[in-house]
1. Identify the structure, out of P, Q, from whose coordinates Rg and Dmax of the Cα atoms in Å, for residues 67-202 alone was calculated to give 17.2, 54.
2. 24 is what came out when relative contact order in percent (Cα under 8 Å, 6 or more apart) was calculated for one structure; which of P, Q is it?
3. Which of P, Q yields -27500 for helix-only ellipticity at 222 nm (-39500 (n - 2.57) for each DSSP H run of 4 or more, over all residues; to 500), as computed?
4. Looking at FRET efficiency 1/(1 + (r/R0)^6) of positions 131 and 211 (r between Cβ atoms, R0 = 41 Å, to 0.05), point out which structure of P, Q has the largest value.
5. Can you rank P, Q by volume of the Cα convex hull per residue in Å³ and just name the one with the largest value?
6. Compare Rg/Rh (Cα atoms, Kirkwood Rh), for residues 59-138 alone across structures P, Q and report the one with the greatest value.
Structure P
Amino acid sequence: MVNTILYWTLFGVLIINCEFIEFSSANNQLNGGLVSGVHTTYHGAHEAGACELPASNYAIKYSVALGNIESLKHLKFRPELCGQVLTINCGNGPLDVVVMNSNYGGGLDLYASTWKKLTNNMSPGVTSCSVQLSSRNAFRFNGPRCYYKPDSGFGNEYYRNVGLFNTNGRIVVKATIDNRPGEHRGDNPFFAFNFGPISVNKQVVFTFEDGGTHTVYVRDCHYPRNKQFWS
C-alpha cells in the first residue's frame, strides 16, 4: 500500500512537471521572443486598414501597419496577426498596439498617435524599435468572440465570413464548418465559407497555432455594421 501511494505520488509529480514544461514551452511559442532593430516609419492616415477590424469597444487605441521585412522574423505580416496586440518599444518605454493594417516591403509603420507616444513627439521620419507579440487582448470584453467581417452581410446561408478575436495572443490559423475549411480573402483575419446552406445552428471550429481549438455556433457570431478606423 505504501509502495502504491509512493508510486502515485511520484507519478503525480512527474505529470505536474511535464505540464509545467509544456506550459512554459507554449508561452515561449506565444511570445516568440523579442525582435529588435526593426525599421520603423510614420504613417499619417485615418483608415480601417487591410485587416478591416470590427467597430467595437477597444481596450487599446494605438495601432500599427505591420510589414514583412526580414528583420521582423516570426512577426512578418500575415492575416492571422490582424487584431493581435504587439508590444513596441522605440526607446521611450513599451506601448501595446493593435495590428490593423499590412505594410508590405516595410517594417513597423506607426499611425500618428502611436508614433507620438512611442517616439516622445519626434518629428515624422524614421526610427528603430523592438517588437514582441503580447498576450493582452485588444477588446475590453473578456474571452474570445466571433465576428462577421464588416460589410460582408450575415443573412446569406450560402456565404459566411467570420473570424475569432480576443484570444490572449493565441493565433488562429484555421476555421472549419462541417470539416470544410474557410479561406482568407484579402489581408484580413476572417474565414470565408461559400458552400451551403450553412445554418446558424452550425458550429465554426477555430484552430490555434498551438493546436488548440475554440468552437462557436454561427448564431453567436456578432455582426458589426462598421469597420474600426484608426489614426
Structure Q
Amino acid sequence: MRGTERVLRIVLAIAIVGGPLGYLVGGLLAPAIHTSGASTIDANATADPVTNAVHVAAFVIASFLLPAGAAGLAYLCYRRMPWLATIGGLLGVVGWLPFSALAALDDLASTMAQLRDGGSYAALLDQFTNDTVMNTYLVVYVVCHLVAYVLFGIGLYRAGAIPLWAAWAMIASSPLTIVAFAFHDGGRTAVGVVALALLLIGGLPAAQAMVAARRRTLP
C-alpha cells in the first residue's frame, strides 16, 4: 500500500469513528437540545462553563469529521455496490454539511447566555433558529443523513466490509433518531444518545476495514 493511500485511509477511519463520537460527546454535554430560546439561554447560563465549552468544541470537531466519514463509508463499498455508495455518499455529505450551522446555534446560545441580561435575546434566538434558512438546513440534515446511513448499512454489508450486526446498528440509528424528536428534554437526549451510540458501534468495523492493508472490497 502506498504511503499516501494509507494516510488517506487512516484519516477516513478517524472520521468514520470520530464524527459520531464527537456528536455523541457534544450531545451528552449539551445543556439544552431543541428547546425554546428562553429555556436554552437559561440552561446555558447555569451550565458549567468548561463542560459547555467542551460540548461546543465536540460539535465543531464533529462538523468537520462527519462529512468526511460519510465519504469514507461510500469509498468502502463503492467497488461492490457503486450505486448505493454513490447515492449514500452524496446524501451523507450533503446531509452532514448543515451540521456546522446547527452547531453554531449552540455557540450562539452560549454567547448570549454570557451577555448582560442575556435572557432578553430569547426572542432573537427563537426567530433565528426557526427562520427559513435554518429550517432548510435542518430538513436537509435530517432527511439526507438518515437515508444515507440506511444505504450505508445495506451497501457495506453486501460489500462484505462490515458484519451483519454492524449493518443493523447503522441502519437502526436512523429511525431511532426520528423517534427522538417525539420526546422532550431528557427523553430526547437519551434516545438521541442511543441512536448515536449505534452509529458509532456500526462504524467501528468499517473504520477497521478502512485501515486494513488489503481489502478486496475497496476500489
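Nothing in this text is a laboratory measurement; each read-out follows from the coordinates by a stated rule. Since we're looking at a predicted model, the values are computed, not measured. Cβ atoms are built from the backbone, for glycine too; each structure is taken alone.
1. P
2. Comparing all candidates, it corresponds to P.
3. Details: P: -5500; Q: -27500.
Label of the originating structure: Q.
4. On the way: P: 0.95; Q: 0.45.
Structure P comes out on top.
5. Greatest value across P, Q: structure P.
6. Largest one: structure Q.
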